[in-house]
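There are structures below to look over.
Derivation of every value follows stated rules applied to the coordinates shown; laboratory data play no part. All values derive from a computational prediction rather than experimental measurement. Cβ atoms are built from the backbone, for glycine too; each structure is taken alone.
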Structure I
Amino acid sequence: MNGSQPLPVKGVRGRVTRGFYAQGSKSEREAVFLETDNGRYILRRKTGPVFGDVELEQYVGRDVICDGFLIGTSLLGVKITIVPERSSTE
């Protein structure tokens with residue numbers, strides 16, 4: 001399968017982080033990632049800008065579940081849901 005073909009996905013769970021993409025190259029930039037058990041994906045919103053999407057800031061440091069499309073090393077989120085944190089009394 002070609003890595004540039006969109007692959008529909010549902011229920012991808014992971015933690016949203018911020019870090020550098022392509023360090024040391026002319027493409028280096030800060031990006032938002034989804035860290036999953038199966039890998040690290042650049043996280044984008046389907047309706048958001050490619051760079052500097054301030055709407056993604058609400059998810060940084062949180063666990064989320066995403067539905068959308070995998071395109072190469074990017075996850076294009078159509079629906080991003082924050083996973084509620086468990087209380088310390090559970």
Structure II
Amino acid sequence: MAQDRKNILINLKKAKSLTEKLITMTAGGEYCIDIMQQNLAVIGLLKSAHQMLLSGHLNSCFKNAMASKNEKLKQRMVDEILKVNKLANK
């Protein structure tokens with residue numbers, strides 16, 4: 001899990017750096033296509049970080065909850081996944 005967290009942080013830091021570059025490019029009036037390409041790179045990094053976070057959650061918190069006998073906890077975990085999935089697909 002430590003390596004996963006490291007990879008998530010790398011993606012988020014790269015996205016932050018590229019976002020700052022996007023702001024500079026936009027403020028400087030750079031070519032729209034160049035800005036859009038950088039924007040897509042940020043979106044890709046964030047989607048990748050999201051997938052890694054989801055995988056880690058499913059393989060730890062979610063798996064543990066499903067193995068428990070606590071039905072309320074199980075339902076809460078399912079509801080959380082559905083909520084996050086709905087937000088991701090907007």
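As an exercise: distance in nm of label points 7 Å out along Cα→Cβ at positions 16 and 48, calculated from one structure in I, II, equals 0.5. Which structure is it? The structure behind it is I. One of I, II was used to compute distance in nm of label points 7 Å out along Cα→Cβ at positions 32 and 56, and the result was 3.8. Which label is that? Going through each structure in turn, the value belongs to II.
Supply the structure label, taken from I, II, corresponding to Rg and Dmax of the Cα atoms in Å with the calculated value 13.5, 48. Source structure: I. Distance in nm of label points 7 Å out along Cα→Cβ at positions 24 and 40 was computed and gave 1.4; which structure, I, II, did it come from? Traced to structure I.
When helix-only ellipticity at 222 nm (-39500 (n - 2.57) for each DSSP H run of 4 or more, over all residues; to 500) is computed across structures I, II, the figure 0 traces back to I.
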